[in-house]
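Take a look at these structures.
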Structure I
Amino acid sequence: MREARAYYASLPPTEENFLKVVANPASKESSYVRQVVGYWEMAAALVNHGTLNDALAFDTLQEMYFVYAKIKPFLAMLREKTNSPDFLVNMQRYAEGTEESREDGGTQEGR
């Protein structure tokens with residue numbers, strides 16, 4: 001997971017880079033991205049469904065906002081290109097779950 005997180009953090013946030021990664025699902029880079037976003041999608045789902053307390057999540061899941069903010073500009077395109085309309089729907093719902101967070105671009109300051 002450390003290697004996956006380091007790769008994701010170093011991935012330049014451009015549409016071209018994300019498309020390159022999803023175009024080759026068998027690559028190590030694709031597995032890194034899927035591992036990172038999959039982990040945070042699961043964590044967001046646990047909060048959204050009430051398994052994890054929202055305040056506890058807010059206090060401890062700051063990395064999720066970074067992960068979401070990096071992929072957010074390309075999320076609609078990735079959903080379309082991968083034919084996955086629900087890709088990261090839980091993370092989006094959590095990060096943009098309040099009016100303040102939507103105005104703040106889905107960062108934790110607005111949560």
Structure II
Amino acid sequence: MIKKIKVCSSVYDVEYSEKAIIDNGSKILFGNIEHGEMKVNVSGIYPYTKQLQTIHHECIHAIEVEYDIEIPESIVERLSNAFYSLIIDNPQFIKEILEDDLKNREDL
């Protein structure tokens with residue numbers, strides 16, 4: 001279970017709720033992000049895969065803040081799904097990136 005996630009220069013605590021998360025009193029969400037609190041909230045009532053997808057989605061929102069860009073929610077959803085699929089569908093590629101990064105850090 002993910003407890004913290006680093007997005008660019010910021011570290012967010014990841015907190016899990018045992019109930020649905022409600023936005024503005026009406027819309028049920030899988031999760032949300034509180035930038036000022038440096039917190040990602042995830043509804044723990046959904047399967048773990050959905051929780052991971054939610055954390056990934058909220059990371060896209062964190063990138064918005066880090067780079068001071070505005071991305072419509074519909075585009076955040078598409079980007080999140082596309083990048084999540086890229087990661088899932090290409091584990092060797094992700095492994096190579098991580099191994100290369102680790103090697104480069106050792107060279108410092």
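Every read-out reported here was derived from the displayed coordinates using simple, explicitly stated rules and does not represent laboratory data. No experiment lies behind these values; they were computed from the predicted model shown. Cβ atoms are built from the backbone, for glycine too; each structure is taken alone.
Each of I, II could give relative contact order in percent (Cα under 8 Å, 6 or more apart), but the derived value 18 comes from II. The greatest value of FRET efficiency 1/(1 + (r/R0)^6) of positions 18 and 66 (r between Cβ atoms, R0 = 35 Å, to 0.05) among structures I, II is that of I. If percent of Cα pairs over 16 Å apart is calculated from each of I, II, which structure is the one that comes out at 64? The read-out comes from structure II.
Highest-scoring entry among I, II, by mean count of other Cβ atoms within 10 Å over residues 2-9, is I. A value of -16000 was computed for helix-only ellipticity at 222 nm (-39500 (n - 2.57) for each DSSP H run of 4 or more, over all residues; to 500); which of I, II is the source structure? The structure behind it is II.
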